[in-house]
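> Take a look at the structures below.
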Structure P
Amino acid sequence: MSERERPMIPTPVPNADNAGFWDGCRRGELRLQRCRDCGAYRHHPRPMCPACHSLAHEWVRSSGRGTIYSFTIAHRPTLAAFEDHLPYNVVVIELEEGVFMVSNLVDCRNEDIRIGLPVEVVFEALNEDIVLPKFKPIW
């Protein structure tokens, strides 16, 4: 399949609920929503706090550090656009703030990934508007 025929990798679509997250990623900052009433962090961004149902929130900078909670290695693409990336990893990171984030681990061989591996955020620009948070090991 030629470059021209290859499907494009789908990109996230910023909206009113998650714009603070994507704005932070463009600046090289991992930001989380925090409830102004009870202080609970949340990810994925959403208008209402799942802990106390408050609509009051703020965007705060995360430490960007955490550990691998779970992972899988994809050997078949979920979409044709990912075929050139096989095999690739999908990791669930438990951030220090207590929330979970799904991403990819970079700068690490797939066979070296393990539960509990300490990681820190890095950023990968897809285009001018979308910068993805990815993670790398802290050796």
Structure Q
Amino acid sequence: MTDEGDGLRSSSTADLVKHLTEQTSDLVRKELELAKTELSEKARTAGAGAGMLGGAGVAGLLALGALTACVILLLAQGMDAWLAALIVAVVYAAVAGVLAMNGRERVKEGMPPAPEQTVETVKEDVQWARTQATSARR
């Protein structure tokens, strides 16, 4: 056995509780430091990925512009160019409207953004801890 183990055996309950509290505080502090480090590394990686996605979005938008010009020029072979451009614009507006309506419905389904089930279980845990603390005092 270690000297610390022998020292703990002869300690009072108050000293043991104090020692446990200190160790628990140290453990929680170290876990929080580890979580911060892990989150900052993940955020750095996610930031790089988000930058790449932004670049892909810009390139995709440029490709869509070129495709739009191609479709307008193709339609302009059989009609006036202004009418071909209007037809493409109306099709894009219809697609945008459908996407906007569906997106709005999905956002409404996701509201409120709070994790409701987790909030409820935390409330239950707090109530249980209060009950345990009250019954321990009696």
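> Identify the structure, out of P, Q, from whose coordinates mean count of other Cβ atoms within 10 Å over residues 21-28 was calculated to give 10.0. Walk me through the numbers on the way to the answer.
On the way: P: 16.6; Q: 10.0.
Going through each structure in turn, the value belongs to Q.
> Suppose you compute P(r) over Cα pairs in 5 Å bins from 0, in percent, for residues 13-68 alone for every structure in P, Q: which one lands on 4, 16, 10, 11, 9, 8, 8, 6, 7, 5, 5, 4, 3, 2, 1, 1? If you can, show how the numbers build up before the last one.
Numbers: P: 4, 21, 30, 23, 16, 6, 0; Q: 4, 16, 10, 11, 9, 8, 8, 6, 7, 5, 5, 4, 3, 2, 1, 1.
Computed on structure Q.
> Sticking with this structure for a sec: For helix-only ellipticity at 222 nm (-39500 (n - 2.57) for each DSSP H run of 4 or more, over all residues; to 500), the calculated result is -1500, so let me know which of P, Q that is. Numbers along the way, then the final one.
Details: P: -1500; Q: -31500.
Attributed to the structure labelled P.
> Right, next: Given a value of 9.6 for mean count of other Cβ atoms within 10 Å over residues 101-108, point me to the structure among P, Q it was derived from.
Working: P: 16.6; Q: 9.6.
Matching structure: Q.
> Right, something else. Starting from the value 23.0: which structure in P, Q was Kirkwood radius over Cα pairs in Å calculated from?
Values: P: 16.2; Q: 23.0.
Going label by label, the one that fits is Q.
> For mean count of other Cβ atoms within 10 Å over residues 37-44, which of P, Q scores largest? Could you put the intermediate results ahead of the total?
Values: P: 14.9; Q: 10.2.
Ranking P, Q on mean count of other Cβ atoms within 10 Å over residues 37-44, first place is P.
> Where is distance in nm of label points 7 Å out along Cα→Cβ at positions 29 and 93 largest, in which of P, Q?
Values: P: 1.7; Q: 6.5.
Top value of distance in nm of label points 7 Å out along Cα→Cβ at positions 29 and 93, among P, Q, belongs to structure Q.
Here, each number is a calculation from the coordinates, and none is a lab measurement. Everything quoted here is computed from the prediction, not taken from an experiment. Cβ atoms are built from the backbone, for glycine too; each structure is taken alone.
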